[in-house]
Structure P
Amino acid sequence: MRVGILLENFDLTAGGGHTFQSEIFNALLAIGAKARHSFVFLCDPDTAARLPPKPLPNAEVMALDAGPAAPRRTLLGRSKPAGQSLDERLRAAGVEFVWQLGAPGQVLEVPYMVVVWDLQHRLQPWFPEVSANGNWQHRDTLYTAVLGRAAAVIVGTEAGKREVERFFRVDPSRILITPHPTPRFADADLQAKRQIREKYGIAGDYLFYPAQFWAHKNHVNLLLALELLQKRLERPLSAAFVGADHGNLAHVKATSERLGLTGRVHFLGFVPREDLIDLYRQAFALSYVTFFGPENLPPLEAFALGCPVIASEVSGAREQLGDAVLFVDPTSPEGIAEAVMRLESEKNLRANLIDAGKKIAAARTPQGFVADALALLDRFEAVRRCWT
């Protein structure tokens, strides 16, 4: 088949979305030449300009003039403004199947598969980032249409599969479970540690939290835990936050000041990848206390880089992370603080977590993820060849 790979929000500021798409893109470059399919990478003009026009012998890049916008057709299919729709462009390019890497995806007439990262707007609809300004209704309408029409839906866990079945009534035969991969940058050869604390003005040990400033990332309860730790640990402990502001940064900063943590909490914004690597490697722990699941990439990055992980026990987390983390209730600053104190006091706990994490990270490869998807394409080819 001629398979389109739709890249959306393929930008560093997209955080985990960019990381995931980049990993799949690079894995396709590594193993895609041996596939029995040909590929067309579909992206906005700026992204297309950054990519080689023919990244593989069996692959090319096609720019979509207005970016990969939603097909110019209502969900009911009753109106179609002037101009060529995305479906028409795909058919003109001979694309027979589309793999949409960005979530939640688009409704297409060309057969497609999508990746579902989370359906938290259904599980936790009170968070403003999934509810405010009509966002909840938009998400739900789009997911209903996209998942209902998809030839295949890729999820990372059994928990994710259950949510797709439960909320959107997708037949389980169309849902493929394949764990999301460990980003390969975390497997890079580790050079000598740089003076990362000095660069960012961090004194002593710190908890590391790379997360965009959404409410669901739960920075506030982590700050409350840090306040408790000030009174219980004999040495000071700081926090280093990396991520872009999506509307909640001012609230987090105000909370930090109110709790008397000024100077102990470092807001680093966007950092270069080499600094990100060293921030993981030199952290006391990754404190990934998000409210959202079922899968998250930073714990896998921490696993690969030898950083112990404290993580929220949310839907799907134990399935993804196994026994390689200390699980906490994200609503409990007391529980988060206790996990930090366990890492400080329990002999061998840190080393055991690091060893278990490295095994999980090594088993979750982008090439394995892509191989599972290619096998699905191989199976669907027998269906797709039945029409032109």
Structure Q
Amino acid sequence: MKDDKIIQMDMGASVSSRGGTVCLGIESSCDETSAAIVDSNRNILSHIIYSQIPEHQKYGGVVPELAARAHILAIDEVIRQTLNRANMTVSDIDIIAATAGPGLIGGVLVGWMAAVGMAQSTGKPLIAVNHLEGHALVPRLAATTADNSASPVSVEFPYLLMLASGGHCQILLVRGVGQYEMIGQTLDDSAGEAFDKVSKMLGLGYPGGPIVDRRAALGNPHAFDFPRPLTDKPNCDFSFSGIKTAARTFLNKYPEPHGDEFINDFCASFQAAVVDCITNRLAHAMNTSAVLATKPKTLVVAGGVAKNSAIRSAMEKLAHEHGMIFAAPPMNLCTDNGAMIAWAGLENYKVGNIVREPIAPRPRWPLTELMEK
């Protein structure tokens, strides 16, 4: 493991200001090995991420076998540095939480077994965190507005959530910890997958989302006429496969090499179609019986795609049009990270969701299967 791939995230508070219950969270579900120490007063005491992106860039996506090996090599050092940064030892930790799924099962097993070993050797309570619930709950740890310029936003239950992480793209009504009602979801590709695939088509690299977002800011969103699948349908489901196919069809019409202006316009037009689909489906969700009856005050976006500037801006506008508050995690808490797992561990610990018998990590684990115990 190379130190230049270790990212030491900014801490939310000094160690001297910590309070309440303290949780060590471990995340290893995809291509980041991460650990964080968070307390129940919403202080992030330390946060370390080991990025595997350089190992996977040449393949244009995550290679599961390489990811699992990288997690094995990094996990001990990431946990050690996390404790050192907080000037703490394992004895100072109250609870231990780790991702138990969904994700690439080889990586999930690495982080989970590290947490199990620590919990068994110390007698600390162990929390099995659903990775998606980590994304869903992290706005309650820290949230801000679309451009990060305003004061922190407080996110209280219930809230309406657009969750876009990895292969998932879902609209959920979040009633509480473990209480998720599916309002809409993708029928094929996720938004994140679509961004990655278009970036690959254009030869822009991996991960594609941030690259497309940057290029789109320089382009004309009306240069290409991309479809907006399902926006004429009454339900709240997404489909991004047609936009991806349209991208390939357009590119086949224009011979390479593609200049900067072409690429910028292409990215802007593609991104505009994705944004329109998302806001259209969310507008429908706001008028469903479940949402109307619950009356959530906050519209939240979470997951890796929550870093996209156009999506954040469009959702904030939609929220204001419907009399809602908009909230999103800070940029460093949108992608996979240990802090979200630590916070989800604290939230679950508060309602008594503790591992009391051996469990098997899961490559698939829908949020709607969670039940408060």
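Given 1.00 as the derived value for FRET efficiency 1/(1 + (r/R0)^6) of positions 162 and 282 (r between Cβ atoms, R0 = 30 Å, to 0.05), which of the supplied structures P, Q does it correspond to? The correct label is Q.
Where does the value 41, 25, 24 come from, among P, Q, when Cα extents along the principal axes in Å, for residues 154-225 alone is the thing being computed? Structure Q accounts for this read-out.
Can you spot which of P, Q the value 0.97 was calculated from, given it is Cα Rg over 2.2 N^0.38 Å? Comparing all candidates, it corresponds to Q. Suppose relative contact order in percent (Cα under 8 Å, 6 or more apart) works out to 23; of P, Q, which structure was it derived from? Source structure for this number: Q.
Read-outs throughout are calculated quantities, based only on the coordinates presented, and are distinct from any laboratory measurement. Source: prediction; values computed, not measured. Cβ atoms are built from the backbone, for glycine too; each structure is taken alone.
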